[in-house]
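Quick heads-up: structures coming right below.
Here, each number is a calculation from the coordinates, and none is a lab measurement. Please read all numbers here as calculations on a predicted model, not as lab measurements. Cβ atoms are built from the backbone, for glycine too; each structure is taken alone.
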Structure P
Amino acid sequence: MSSLLGLDGTQLLKPVVALAGWTFVQETWMYATRIPAIYKYNVSFDEDKVKHDKYTKIPLKVQRMADNYNNLHEQPQVFYVIAVVLTLLGDHNDFTYRLAWSYTGMRIVHSLWHNLVNEPNTRFALFSISSVMLLGLTARAASLLFWA
């Protein structure tokens, strides 16, 4: 793929697009479970009751889908920015590329664990591992920007 950044200049954007795509998979999964639950458990659409009903009537397993969808709009935003910064800095390091894909993979594994199992210790470990990966990418960007 040719670009202004050169032939390989956009490689770090692939895991960004993959994680953004996963976010839409998660959104679809959330609505596929939440909408039927809203009707099954008679959640009120009255603005004074909907939030209360959502948390008291809908099972936690269904609520987790929305929680995870929200999670994908938190820390991954930092990943998106750092990946773009690394791309703009021209980082073609294979380790950086692998770390970006590993972060994306770990966030997907975290989502699946959160949605399907939700055992908190393992979920926290998965999140922590992805955080260390993101820290590594951020440190790489800082080293290229400030000390290169």
Structure Q
Amino acid sequence: MGRTIPIIKIYDNLLVSIQVELSDALVAELKDDVTAEISRTGARGLIFEVSGVDILDSYIARSIRDLSHIVQLMGVRAVIAGLDPSMAITLVEMGLSMSGVSTALNLESALEMLARQDRNDQLKLDAMLREDAAGADEDVT
């Protein structure tokens, strides 16, 4: 049986395009599918694209936030893309905190954000390796 919500690999990222109302069963299925796909593919980023959702209620928002936190514990960055102004206003008015979850205006911005974070991580790693190599050279002399 196919997935209710498709998970698409784009470079080192997974795209989850939510276009249906989420039920308890669907959220549980999505958690299992997303975490399994991360383990299988080694994805480093996850994008929840919600522009196809008519109403982003507190249940859907909390579910996405919680799944974002789960994948972050697996070392994967999560971004929510496609929130329209009314969704953002509703989340704030409901007092629902999306702390710890990055957001982007659209899919393109989300992909750029994840790519930029990957480049920054690589630069930091390169700098650490150079420092370690310089320290090892000093120990030899």
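When distance in nm of label points 7 Å out along Cα→Cβ at positions 38 and 62 is calculated for each of P, Q, the greatest value falls to Q.
When FRET efficiency 1/(1 + (r/R0)^6) of positions 54 and 86 (r between Cβ atoms, R0 = 41 Å, to 0.05) is calculated for each of P, Q, the greatest value falls to Q. Taking FRET efficiency 1/(1 + (r/R0)^6) of positions 46 and 70 (r between Cβ atoms, R0 = 25 Å, to 0.05) as the measure, the highest value among P, Q is held by Q.
Determine which structure produced the value 19 for relative contact order in percent (Cα under 8 Å, 6 or more apart), calculated from the coordinates; the candidates are P, Q. Derived from the structure labelled Q. A value of 18.7, 59 was derived for Rg and Dmax of the Cα atoms in Å; which structure in P, Q was it taken from? It traces back to P. Work out which structure the value -26000 belongs to, where helix-only ellipticity at 222 nm (-39500 (n - 2.57) for each DSSP H run of 4 or more, over all residues; to 500) was derived from one of P, Q. Structure of origin is P.
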